[in-house]
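In what follows, structures are represented as structure tokens.
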Structure 1
Amino acid sequence: MKACEELEALRSGKLGLLSYLDSVCSLIEKEDPVIHALVPGTYGRKRIISDAGRLLHDFPKQENRPALFGLPLGVKDIIRVKGFPTRCGSKLPQHLFEGAEASCVTRLKQAGALVMGKTVTTEFAGFEPGPTRNPYNPGHTPGGSSSGSAAGVSRGFFQLALGTQTAASVIRPAAYCGVVGFKPSFGRIALDGILPFSPSADHVGFFCKDTSLLPIVSTVLIHDWEDRDNLPDLEKVKAGIPEGPYLSQATENTINFLNRAAAIMEEKGISIVRFEALSNIEKINDFHMRMISGEMARVHGKWYSKYRDLYSPKTVEVIEKGLRVDNEELQKLVSGRESVRDQIDREMNEHEIRFWLTPSATDHAPEGLESTGSPIMSLPWTYAGMPAISIPCGFDKAGLPHGLQIVGKFGEDELLVQFAQELSDMITG
């Protein structure tokens, strides 16, 4: 059953909400002691059933039920939720992170979503891993920083989970955990109520089981979402694969999955153009990492001077690097985002492509929990603020999933979602 069909069954009453949640809670209680997707103390069966009871009381008539009625939701633990602590994967005093609920959470709750709990994040959405394990092999990383959100959706703890991306924190864990991840264009989902990492690169995104939920959730989260069918005939769609130094960052293992997906698309009439692009990828990667380090150092300035010993070594390394970025350089790095976006637009226009196709990560999820994997396949798109979606595209001989990253033009999120749905149906069909 597709996620949208399950949601409609909840809204119509064909799937009883309380019995459905009871089975989900049993699954969480059985499997989360191994996966560690949820922050301890934030999940509670009694609270969830009580919240569901209020929802049923408020919307007894099926025809009046909101768009996400009864949909289980996970929320990354740098995003504030009323009634829940926010810890940010950190040892710093909890009161530092208190504040009003994030508007993205409020929107989802008003649409009927039920918060199952807060999901594990790396420390401050950075590079120090949390305890979450990969749902396909607990000896491998789930990716990060939105580790618990991706792993929880993968295991069925919730159908929808919020995450954030400052480097690759939605796209990469989506690929590693075999789910769909969507990072909209920069600024399309408000960042209020979310602890910042790098305000110039922070994006709110979300995870779901399949692409059928993408337009439904986007309509709720993005106030100016235009839900219309504006995708040209597939025979008229042209997508590009950026060969050269960018693509060479990925392994042969994962490039094979990209090539298989491209072959399926070409069989269905989609034109695939391969050409060398992003020849300055090393410079883009460097600019992005220095920018987010510089901004993180400024976000944490007062806390870092007072609580330095409570920060993990990996976070200390990022902040110390950021302290060496002066204000003038930081401004140039921030301004560079538009230059890179213009560069990418020129390359797309020159070859008449509407979308990029790339691996979502350099390879499958690495073994071990010391790292959440490399973010480099996402850096140019995140730096330029362009919308990106990762869809599952198969499993390798190690039994681990791979993802196909689809990138659209800045602001053309609606078109990207429609295209991703078409491609997902082709690849999984």
Structure 2
Amino acid sequence: MNENLDNKLTFIDLFAGCGGLSLGLEQSGFYPLYVNELNSDALETYLINRDQEYPHLRKKYNSSDIKKVVLEENYFKNLLDSFQKDFKRDFRENSVDLVAGGPPCQGFSGIGIRRSYSVDKKQLPSNHLYEDMAFVVNQVKPKMFLFENVEGLLTARWTKEGQQGEIFKDVLKTFQNLKNYTVKFKLVKAKDYGVAQNRPRVLVVGIRKDIKVKSNSTMDALEGGFLPEPTNDYPNLEDILSDLIDEGFEYGGESVAYSKKPSNNLQEDYRTNNHSGLLMKKGHVLTEQEYSKHSDKVVERFSHMIKNKGQIPEHLKTKKFAQRLLPRKWGKKGPTITVTSLPDDFVHYSQARCPTVREWARLQAFPDWYEFAGKRTTGGIRRAGNPRESNFEREVPKYTQIGNAVPVKLAFEVGKHFNQLLTK
């Protein structure tokens, strides 16, 4: 392998999912050394998008079950030694710059709480993965670490009788107990960093006490300016999606080529190939633009929503109906939606249908060259498992991979700030 990293900043991504956090970090100048992701489809998504630029990830530097590597004696000592041989850098003297991760949040989010079937949170193995991440940080001793999770973590309880916020207290204490790290946390909203979603996320940042950082941040609430200032430049949905609209689409069909030119710089960015740098023009192959099948009644309901700003007449209402119309432009409050694993919750602003995988990916700021492995979608139990019956296995289809991801633009802004802190 023998790759020379020169002065590149390096990172390890744990619980990486389909790679939203990694992609943003890569765009901001970080080099991925190693990836961990349990689900095979999400890991394949991660790897197929990096085979050309970072082939070492598939060949050697990936793992699935974090529990196995944490329990393996000397795993991380051997890993650092291997890095040193393969990347021409002394990882004992010039350590890994960043360990980042967002452990699965089943049971912390509103959706996760409903799907965890009221099982005590301590019984969910995924709710203790923060301890494994802290173990990895302690072994690798990076200059910085980033823990990311859902807003619900701040108020989650271990049991019904527990105290509100007790889980986050345990999480924070675990990271604060790491030797030689200053640890801060903040609740951020993706819309403040150029993302077309509200999407509140908890970010816990740790920086090694021997690392002198520089910061240009003047107003960040975090002592030391560990996170970037908001950019407040979120786009409207039509700015993101309008070039994907195919007037001749068919329910259950698929658009296999762009039917329009990009109409703004943002759309050009989405349609610029990562490796060739070439723009994907009108007529170029388009992927993941497959349309769901809807009954005539559902189409009628969606059509009414588009014409009447999301409202529908009484005779079309059902008990299960809970869809929201994606607005063409945001109101005064800005983005109010959060991309989930369920695209059926939303209706396109100008066509009577649910968003496609590619449209969903754009809302998370994934470029159009980014591929997704696995099924398009799947049923609720297969997505969530059944903790009550000790079934923790979950399928992670494309929509779910995207819904679980860290928005690429948010990751980019955080990574850019970390880059500025660490490079003098």
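Since every read-out is calculated from the coordinates, none of them should be taken as a lab result. These figures come from a predicted structure and were not determined experimentally. Cβ atoms are built from the backbone, for glycine too; each structure is taken alone.
Here distance in nm of label points 7 Å out along Cα→Cβ at positions 7 and 303 was calculated and came to 6.2; which of the structures 1, 2 was it taken from? That value comes from structure 2.
When FRET efficiency 1/(1 + (r/R0)^6) of positions 15 and 95 (r between Cβ atoms, R0 = 25 Å, to 0.05) is calculated for each of the structures 1, 2, which structure yields the highest value? Answer by largest value of FRET efficiency 1/(1 + (r/R0)^6) of positions 15 and 95 (r between Cβ atoms, R0 = 25 Å, to 0.05): 2.
Suppose you compute helix-only ellipticity at 222 nm (-39500 (n - 2.57) for each DSSP H run of 4 or more, over all residues; to 500) for every structure in 1, 2: which one lands on -12500? Computed on structure 1.
State the single structure among 1, 2 that was used to calculate percent of Cα pairs over 24 Å apart, for residues 239-342 alone, giving 48. It must be structure 1, since only it matches.
With percent of Cα pairs over 37 Å apart coming out at 19, pick the structure among 1, 2 it was computed from. Among 1, 2, the structure yielding 19 for percent of Cα pairs over 37 Å apart is 1. Looking across 1, 2, the calculation of mean count of other Cβ atoms within 10 Å over residues 39-46 that yields 21.6 traces back to 2.
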